[in-house]
1. Have a look at I, II and say which one yields -0.61, -0.86, -0.92 for log10 I(q)/I(0) by the Debye sum over Cα atoms at q = 0.09, 0.14, 0.15 Å⁻¹, for residues 30-205 alone, as calculated.
2. Give the label, chosen from I, II, of the structure having the highest value of relative contact order in percent (Cα under 8 Å, 6 or more apart).
3. Of the structures labelled I, II, which one yields 37 when percent of Cα pairs over 31 Å apart is computed from its coordinates?
4. Compare distance in nm of label points 7 Å out along Cα→Cβ at positions 70 and 246 across structures I, II and report the one with the greatest value.
5. Of the structures labelled I, II, which one yields 2.1 when distance in nm of label points 7 Å out along Cα→Cβ at positions 110 and 142 is computed from its coordinates?
6. Output the label of whichever structure in I, II has the greatest value of mean count of other Cβ atoms within 10 Å over residues 230-237.
7. Taking 2.6 as the value of distance in nm of label points 7 Å out along Cα→Cβ at positions 190 and 318 derived from one of the structures shown (I, II), identify that structure.
Structure I
Amino acid sequence: MNATRNSLGLAIAAVLAAGCGAKAHEKAEDVRPVRSMVVGQTVGSVGAVYPGEVRARHESKLGFRAGGRVAQRLVEVGQYVKAGQVLMRLDPEQEVLRNTSAAASVDSARSRVEQDRVDLARTEQLFARKFASQAELDNARLALAQSEAQLTSAQAQKDIASNQRGYTELRADRAGVVTAINAETGQVVNAGQPVVVVAADGDREVVVSIAESRVSELRDAKRMTVQLWAHPGKTYLARLRELSPDTDEVTRTYAARISILEPGPEVRLGMTASVHTPDVEGARALRLPLTAIHQSDGQPRVWVVDARTSRVAPTPVRLGAAERDTVLVSEGLAEGDVVVTAGANLLQKGQKVKAVGAKS
């Protein structure tokens, strides 16, 4: 009997001990270690970077003022040219013929004027002796006036033909570098067709393409700098000179031209450049590392740690400009909030966390 009672007591004790262990196990909670930071405001924003290409401030697309066949091409791409230097020549044969025809027309008109003057003088003498009527005298004067007008017209046509002969030579309108040639010897070109492009000496600019959402930040930027890929250690001050009012038909972006204020000889055409705007928003803002952001239902969120309970709650935020490994948060957080910066994708709502290596 006593042995039975002892066995029953041991069994009850074992059951009670097992129940207490289960309850202790149920009370144990998984506390996940995370990295966090205390959010603080910084002056300005993260900034923005726009890639572009170095171009000349002035580019001349030159074409002949008369059509014809290209007889000579006297320059190459990349060649430096002076103002007034001959770049191309057209075949002058057609213009020579025009000049010859115009000169002949002038000679003919001049002969007609001389003949009409003689006729008018003779008619005036006959009229004075009553051998010619007033109508004949008037006709002689009218004929002279018409022939003089034809002489003036013929001389003007000769001058035009002479000028057009000069149009067979294409000259540089300013000193610079030839960046493109669009016609070769033997090719027939039309009047005004661009055949040579010359990038003028002097000012240099960076041409960039801006997305619709970033036009305002570029326009409102208080300071700009330019860096060249070939010279990463040097920075040039810059300013926005021109912003296109309409988008490109293909890329749907806005073209902007950023003037380099003091370009040196190392700034060459066609170089790859980056335009930096360190203060695109110009207001006090909150900055977080990109690792603190996670997406939920298409909405960017961060995990905010409750200082009293050490539990996390997902908080939707509105993001601004991003640069490298940081992002600007414009809405959703307040200064002093504790935000998880590493391990955000492994957390659940209400989970208890332990900060490891927290920073402010």
Structure II
Amino acid sequence: MSHKCERPLVVRCGAFGDMVLITTLIRDLNTRFGCEVDVLTSGPWSSPLLRGHAGVGEILCVRSRKTPYWLSLDQQRVVRRLRSRGVGPTWFCDGNDAARPMLVRAGFGPELIVEAKDHPLLPGEHATQQWRRLARILPAAGARVAGPALPVDAPGGCHLDIRDEQRADLERWLRARGLASRPLIAVQAGNKRTMRRGLRRLAVNSKHWPNERWAAVLRHLRAHHPSHAIVLLGTGPEFDLNEEMMACAGIDGLHNVADDLPIPRLVALLAHAGGLITVDSGPAHAAAAVGCPQVVLFGRASVSLYRPWGSAGADVKVLTGRLDGELSMLGIDAGEVIAAWDALQLRP
């Protein structure tokens, strides 16, 4: 029989933005139990995003949940670690059951698990509000709760810590790029669909906004913030997209950093920047989590559910549009983005 572990476990295998949002649940469980919260997750972004974050304990990460167990050394390693760790109160926050076999193999019974699917979203509820609601629910088997009851009026939204080594890395990086003495404005035009190969990547991308509109916004930023450096964010595959935007804008002072922006550096950069213009994306949630003011372009996603919301309370302007009667980012024109930016309360 597996031995008991009182430390909470959160199971969440999501995209970059999903993992930022789940910090709300981690923070509340950390407060309620008075100990660190372990996380079972997947994806190359989760560990570098959460490592060292206040309240986060051990991060158990697998590359793929769908690979057959006998072929997946990652899954086997995680199951061994869960067995040695011991079973205990668990919050299962995935929309599918791909990660569940690992819990079953490690001896976690249903009486130990709070299922997110059993507590669906309420009308108009934000994702972080759902996670906070789950933190107030205990598994059927119960658990020792060392911490205080969670206050109803505690600040909502997600939060990310910036570690000293992140700040030091960012300082070195800014100096190397000649940006150490300049205020920054960040722009995130791409998203995970942009990284997919093939000529149809933009045609099927509901978060694609045309280069000529980005170019108009970039020209406005350069004209109205002449002392600022404008950094174009992204991952490696988004580098070419940024280059196309820069060529379309035809101005100086743009810095394409998508080829050199690991996640810890990205988060530190967002904590340093004066403001951000972005599509609905993971970096938008990270920016909110570190208090970066932003203008966010939404396509088909629900604003009430996924509006960037950080506990720091930074100013966030959300824009939506319609095309042929349907929600579409293509229904947002450059003038709307420029107007929202000019009304944004930037960080000094």
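1. Computed on structure I.
2. I
3. Computed on structure II.
4. II
5. Going through each structure in turn, the value belongs to II.
6. Structure II gives the largest value of mean count of other Cβ atoms within 10 Å over residues 230-237 among I, II.
7. Structure of origin is II.
Only the coordinates and a few stated rules stand behind these numbers; no lab work does. Remember, predicted model here, so these are calculated numbers, not experimental data. Cβ atoms are built from the backbone, for glycine too; each structure is taken alone.
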